[in-house]
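Novice: Each structure below appears as structure tokens.
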Structure P
Amino acid sequence: MRILLTSCGGFFVKYLIKEIKKDNISKDLFVLGVDEKKIKKIKYFDKIYQLKYKNKKNYISNIIKICNKYKISLIVPLSDKESLIISEFRKIFIKLGIKILVNNYNLIKKIQNKLYVYKKIQKYKIRVPKYFLIKNKKEFKAKLKKFLFPLKPVVLKPISLSGGRGVIVLKSNSKKINNKIKAGKREKKINIKNFDLDKFMKRFGKFIMMEYLKKPSYDVDYFNYNKQELISVRERINPSGIPYKGNIVKKDKKIENYCKKIAKVLNLKGLVDFDLMSDQKNRPVLLELNTRPSGSIVVNHLAGFKFFSVILSIIFRKKYKYSKKFKGNKRIQIK
């Protein structure tokens, strides 16, 4: 069992590899990592390479060379950009006998567009946040009233960026409400008088205006391979997720079924990450969908749910005994 993980310099990745190796799925487990940044060494990895993905053809060529040299049989992209690039060259990897844990290229392109995802699942009467597509200043002003702004805050989001990048939270005129707004390091919480709409639209073009969602928020790891499903729900202790303050791993059938419905409608395969928050009726709704594992997927292992190890055992058809007694509600923090 020889696997390659991209973006291996992420904070949680070394902990994930430690847990996988501790689980002893395979005696011949070999884990190779690649990352854009130069990394001298990461504990638990057998080999590490620096690979930049700006030139995708060079990137793929180098990935193939590395895979051939070390007889890699599975690639797991840990970033959105790399999942897209690697999926584009899927046929090459299949010919080489290398499995890639991603959805197909055309689907990933669609999924990275929040507007496409919302419209698609709405057709099947699956709950989404209240939102509007904003194309110009006139629509911007008109739709603000639909959200009772400035009595309530409102969120502005680029259509394709993920992880809170480019997100603006327009504050309400209530200090009490504004103090409760949880914005991460990537989101900006500002007054409308300081918001430059022209600059925002010049940078992102059309964008989504959305209701302000609240806690609790969740990461949901979802896996589908050869008709075998695996799912895990984790509530974020810090609703925005950044900075990371830990998770509560739980069993929640309502959230699991909600995500499974979305996965079925979108025909999701491989390993993906659902980001959910709660609407004003305290119902979980989809914030965004990432076409790679959640950064903190290792938290499942620390809670006793050997999520990634089970995935590897399914892909490689290995006999692997794991506990089915996990009932959830385990609070986990990594420092």
Structure Q
Amino acid sequence: MQTVALVGTAHIHTPGFVKRLNARHDVRVKYVWDWQPERARKWAAELKTETVDNPDQIFTDDEIGGVIICSETNRHEALVLMAAAAGKHMFVEKPLGIGADDAYRMAEAVEKAGLIFQTGYFMRSQGVHRFLRQQVQAGHFGRITRVRMSNCHGGSLGGWFDSDYRWMADPAIAGCGAFGDLGTHRLDIMLWLLGNPVSVTAGVGVATARYGDCDEYGEGLLKFADGAIGVLAGGWVDLADPVPLLISGTQGHAYICNGQFFFKSEHVEGADGKTVWTNLPPDLPHAFELFLDALAGQTVPLVGVREAAVRSAVMEAMYQAARNQTWVALG
């Protein structure tokens, strides 16, 4: 039985994680902390456990092996550094940092402590993305020239951030608006497939002004060292997102349309690009479940803390490019 604690409960994914924790028979949640005590009490009641007044009570408790950090993004650094100093394995909800500086400080602390780390990039577990990574690594696309990815929903249109999660539409607290919030998931997949970009630019906009001047949609352009060009979209004002992924190379092509996957490659028998391709690896468990499995001693694929930091740095650079209407080079 693994003993963990929930440190911060602000994120919109907290209810889903609590449900997953309650469904596990190999994990015990000993404590819940949040800087807003009423939030801590709410989720402690759901987990049938206790709250603490100070996170130090969690980080100094030798019985607790791991922590789940679902605080506001601007509180991540302090909590992650405390967890690293205390030797607590950690799941930190995405994005890791407000930007590059805090994200890399966290990455250095976690790496130095040699801890299990995971963040919420759940798309890596999906069979279609696992398949695409295999095909890219095998060279079955030839030279990849263009990649387009989007992750959009109608959160602003539906008022998802009007009350409990209003902070997520305040970039000073969240580190981003719609473009970063949703775009970071597809950014993770893009970089997982192609490596890190060498330069980026972007544009963001406001459609409803429901959340003031917080961006509600955006589009980024990324250049990679091998010449590939990536296009990344994220938005809270979309009625649909029918084509969330397209990859084009000199010897292969793939896209998703309305939930169906099409694949064409000169190197793969039957991959004609005309019929739905279903020969995919199985989905892995959700990223959060993989963290709990890792705590239990299983060998499972996780998102490295350095990878998570790079995503924060790249997204920050795209917002900087949008503000200054220029390209930003990445080291």
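Novice: Ranked on distance in nm of label points 7 Å out along Cα→Cβ at positions 229 and 309, which label among P, Q comes first with the largest value? Write out the running numbers ahead of the final one.
Specialist: Numbers: P: 2.5; Q: 3.2.
The maximum falls on structure Q.
Novice: When relative contact order in percent (Cα under 8 Å, 6 or more apart) is compared over structures P, Q, which one is greatest? Kindly include the intermediate steps, with their values, before the conclusion.
Specialist: Values: P: 16; Q: 20.
Top value of relative contact order in percent (Cα under 8 Å, 6 or more apart) goes to structure Q.
Novice: Using FRET efficiency 1/(1 + (r/R0)^6) of positions 109 and 157 (r between Cβ atoms, R0 = 25 Å, to 0.05) as the calculated read-out, with 0.05 as its value, let me know the right label among P, Q.
Specialist: Values: P: 0.85; Q: 0.05.
So the calculation was done on Q.
Novice: Looking at structures P, Q, which one was semi-axes √(5λ) of the Cα gyration tensor in Å, for residues 29-124 alone calculated from, given that it came out as 22, 15, 13? The partial results should precede the final answer.
Specialist: On the way: P: 28, 15, 13; Q: 22, 15, 13.
Going through each structure in turn, the value belongs to Q.
Novice: Consider the structures P, Q: one of them gives 3.5 for distance in nm of label points 7 Å out along Cα→Cβ at positions 133 and 293 as calculated from the coordinates. Say which. Don't skip to the answer; put the middle values down first.
Specialist: Details: P: 3.5; Q: 1.2.
Working through the options, I get structure P.
Novice: Same structure again: 0.35 is what came out when FRET efficiency 1/(1 + (r/R0)^6) of positions 5 and 261 (r between Cβ atoms, R0 = 35 Å, to 0.05) was calculated for one structure; which of P, Q is it? Provide the component values of the computation, followed by the final result.
Specialist: Working: P: 0.75; Q: 0.35.
Computed on structure Q.
Novice: To which of P, Q does the computed value 2.2 (distance in nm of label points 7 Å out along Cα→Cβ at positions 173 and 237) belong? Let's see the in-between values first.
Specialist: Working: P: 3.9; Q: 2.2.
This figure was derived from Q.
Any read-out appearing in this document is the output of simple, stated calculations on the displayed coordinates, not a laboratory observation. Predicted model only: the values in this text are computed from it and were never measured. Cβ atoms are built from the backbone, for glycine too; each structure is taken alone.
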